[in-house]
Structure I
Amino acid sequence: MLSQKTRYTIRALQHLADHFRQGAVRLDSIATTQNIPRKFLTVILSELVREGLVISHRGRDGGYELGLAPVDIRYGDVIRLTRGSLALTPCASRNAHEHCANCLPEADCRLRALMLMLRDEMATMLDRVTLADVFVLEPAHGEENAEVDIEGP
């Protein structure tokens with residue numbers, strides 16, 4: 001699962017992508033619209049500024065904007081930046097490999113082989129998708145089959 005920090009980071013970047021080339025977006029606007037705690041968002045945006053993904057503007061008309069075009073920011077890079085790896089198990093990580101505790105030797109572990117394949121497929125997809133891509137939103141869980149009580153109580 002993605003960490004809360006990663007989800008907040010992606011939502012903040014998506015918000016800035018929606019306002020690309022429209023000027024700086026105020027922190028409070030991002031926090032309110034994306035339902036991100038203001039203090040946590042401040043930390044996230046500071047990290048994104050250090051990485052060059054976001055530009056910070058001070059002053060009365062200050063705020064934040066993307067430092068790169070949305071088409072140049074890939075979801076895979078954002079997840080690696082905040083999470084460190086795309087792998088679901090430590091032994092399947094390409095950049096932060098660790099041996100799994102209480103496991104088989106890696107050469108004998110079929111789960112590791114599966115996790116490596118999954119990690120590579122996921123990386124291929126996430127490295128292809130950018131903040132500029134448009135997604136079709138799915139109905140919320142349980143809404144597509146929800147019945148509406150027209151008559152009321």
Structure II
Amino acid sequence: MTVAMDKLAVLSGSPLFEMLSNQELEYVAELARPRRVAGGQVIFDEGELGDSIYIVASGDVDVLRSDPSGAAKVIATLGPQQFFGEMSLIDKDYRSATVRAKSDCELLHLTAENLTTFRKHHRDGFTFVIINIARMLSARLRDANARLATRL
């Protein structure tokens with residue numbers, strides 16, 4: 001798949017952009033920048049200051065956290081139409097995990113500045129994006145809580 005040709009298809013299939021109108025999706029597609037990443041390449045490291053979000057167009061990425069000994073452990077694998085990096089957009093803090101391409105990937109990249117531009121032109125669409133981020137964060141927290149409960 002060529003990201004430049006299929007940006008709209010990727011975005012419209014992503015849970016991040018549920019409830020957006022076609023006009024809003026087209027605007028986000030104009031703002032999104034494609035990025036190709038080779039398998040094994042780190043997209044960002046835990047502890048880096050973050051200000052952007054990524055949507056997987058093709059391939060898979062591993063989300064890794066360092067355990068107390070410093071070893072990186074895979075905590076999630078994300079595939080097409082899923083997104084990552086949203087926490088740093090919300091809390092403007094450092095990246096909570098490392099994300100590494102598990103295979104060759106095509107990603108769509110949106111910066112905080114891109115989302116601010118989107119907000120200025122499409123307030124309702126921006127609100128839906130924030131709601132969708134909150135839904136995904138809630139689902140991920142529930143999953144983490146369930147995994148923690150099995151360890152107790």
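None of the figures in this text is laboratory data; all of them are computed from the coordinates on show. All of these numbers come straight from a predicted model, not from anything done at the bench. Cβ atoms are built from the backbone, for glycine too; each structure is taken alone.
Could you figure out which one of I, II the value 14.3 for mean projected area of the Cα convex hull in nm² was computed from?
On the way: I: 14.3; II: 9.1.
So the calculation was done on I.
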Value 3.9, calculated as distance in nm of label points 7 Å out along Cα→Cβ at positions 72 and 112 from one of I, II, is from structure I
Assign the value 22, calculated as relative contact order in percent (Cα under 8 Å, 6 or more apart), to the correct structure from I, II.
I
